[in-house]
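Right after this note come the structures.
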Structure I
């Protein structure tokens, strides 16, 4: 079997692979680029595996006049930049010791050893420069079946890095076949080792949840996380029940992880996931709007059409309802509305708190009129 595509024929990819093979080393594409090419999904990052140690890779790159950066040299990784495009090159390796968060590694010379330390069989796929697929662990049948399965013993792989629990659910959301269900051994191992999640940083947890919720339909994966007791560990108080209705209501609306996080709820998501200040502000607006009874037009007037739409989607999903009738016209009306009265119009009569209170009262009258009252009518 061979993979094809503009990305594998790109001058940079071929140059870096040839740099290694011409020097007598193995140079193989590996991981996500091979997996995505095989299932027809876009290829983003280019990862290359080799039996050459990092110092040799750097020497070869510099000798060829290429920029090379020791981005993760302690883990065997250097980045070769060709025409501004980074190509990560990592030496075959094996884990010598792990503590559930990081590993002490040793370099290896055999592809089977390198494949054996990877997380899922669908990620243990390699390809030669001509696209010929190399499958040392038999991961192709799993990929074809969209079956997310750990390499070797699932519990052992998880205890090497507890983040793999969340990666398992994320990969199932993106690549798994919902009709097949989840690998039972993997699901059991995730539940049995879930306490290890407590050792992970909130940044790593938040990063995985973001990527999971951005999948086309993460609802089955998140529901399985809740059933296994894992959702409560990373997001106390969260409930997955509204997520599937939300995905259904979204239709062609692009996925948005914050919208979906709002539907999950939870106690202090901003702190639990270490959200940025802007993300926490957006989440606060969505949560407040979802639990309010403010109509579509006013939501759009106050927050814009996109945020209003998100609030209406989450609100309908949590109530088990459809979107309100004529919501699109109301949102468009509210988004285009501009309050015709300014503070300067009232400053001759009001000051300080009285001025603010009068502005709010007039704005409320204007909104209640369907944005129809003019400046003259409001000031009369």
Structure II
């Protein structure tokens, strides 16, 4: 039986891992054994543990409980612990997701011990190396054996960086295999879409009417840590909600919540708190987030995952960053990049308000990426 170790650490990775775990359980339980390691990078209950039960993921076999810290301290602690587990378990391959410090730590620890690395969500590039995530994803890609790209743009990025197309096996870190497979997050969104509406009450609880609110998320360091950028974002959201008389729902990352008092001007913070149409919520569950995305009129976010989920549910998206890895969203016209620029955010909102011809082409696969990944794992390592 093929034995794989799966590394998760942040909320998006737990969600992505749900798709692969479900495929293994439903189709490959007699061929693949999965051992899950939670690094503890996200340690808040609402941001992590609740997702395992909600998404039906097996509880982690290991929890490293690394917690917060500087990039170096956090990544180093993960590498030390992961090395011990890799030596103990001796897996056929290590599976990593996305671009977090957990991703990087897993890739480094496995590569040093000559355990093949499988990178799901490979090839994504923002072309901004000031982003820690960009460094993580590049490093992980270039020491992986199997690289599963969710989009054709990601696949093309890998080719441009020197990865060979259609190369014969056997595959290893010196002869990696790149594959355009579709997006496991799309698998999840399709699977959980109907479940979400029946198992959540968030629309009722927050008195939201379908199509009559904006969903916003803000969590990236450069937006939360820089007062000028954070102020521009909150000022834009506040203005839109008041002028357009539309509710804005903002589930707030715990880290961002702590920074509002510090980084927002007192008068702006007071205005936001006084605005009854601007609702700041505690972090929501995955199913609640799916429900909000499905029924929002528009999405504003600096999250890569939320950008895609907006697209899955045919919602226009304003990207609160200077660039995006998901360039197809912008190319399709369904998303507009504004960065933390108040005027550009307002312009993008009005552009979508009058647009009636948005298109959402099928760029993320057929909803069966997870099964395909499992079949490729068996071909390569079994």
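Every read-out reported here was derived from the displayed coordinates using simple, explicitly stated rules and does not represent laboratory data. Since this is a predicted model, take the numbers as computed values, not measurements. Cβ atoms are built from the backbone, for glycine too; each structure is taken alone.
Using mean count of other Cβ atoms within 10 Å over residues 139-146, single out the structure from I, II with the greatest value.
II
Comparing volume of the Cα convex hull per residue in Å³ across structures I, II, which is largest?
Values: I: 183; II: 127.
When volume of the Cα convex hull per residue in Å³ is computed for each of I, II, structure I gives the biggest number.
Among I, II, considering only distance in nm of label points 7 Å out along Cα→Cβ at positions 91 and 371, which has the greatest calculated value?
Details: I: 6.4; II: 2.4.
Answer by largest value of distance in nm of label points 7 Å out along Cα→Cβ at positions 91 and 371: I.
Could you tell me which structure in I, II was used to calculate relative contact order in percent (Cα under 8 Å, 6 or more apart) as 9?
Computing relative contact order in percent (Cα under 8 Å, 6 or more apart) on every structure in I, II gives 9 only for I.
Rank structures I, II by Rg/Rh (Cα atoms, Kirkwood Rh), for residues 187-266 alone and report only the one at the top, that is, the highest.
Once Rg/Rh (Cα atoms, Kirkwood Rh), for residues 187-266 alone is tallied for I, II, the winner is II.
Match the computed value 3.2 of distance in nm of label points 7 Å out along Cα→Cβ at positions 107 and 355 to one of the structures I, II, and report its label.
Details: I: 7.1; II: 3.2.
Matching structure: II.
Taking volume of the Cα convex hull per residue in Å³, for residues 11-194 alone from the coordinates of each of I, II, which one would give 128?
On the way: I: 112; II: 128.
This value belongs to structure II.
Distance in nm of label points 7 Å out along Cα→Cβ at positions 211 and 227 computed as 4.3: which structure among I, II?
The structure behind it is II.
4.7 is what came out when distance in nm of label points 7 Å out along Cα→Cβ at positions 235 and 347 was calculated for one structure; which of I, II is it?
Computing distance in nm of label points 7 Å out along Cα→Cβ at positions 235 and 347 on every structure in I, II gives 4.7 only for I.
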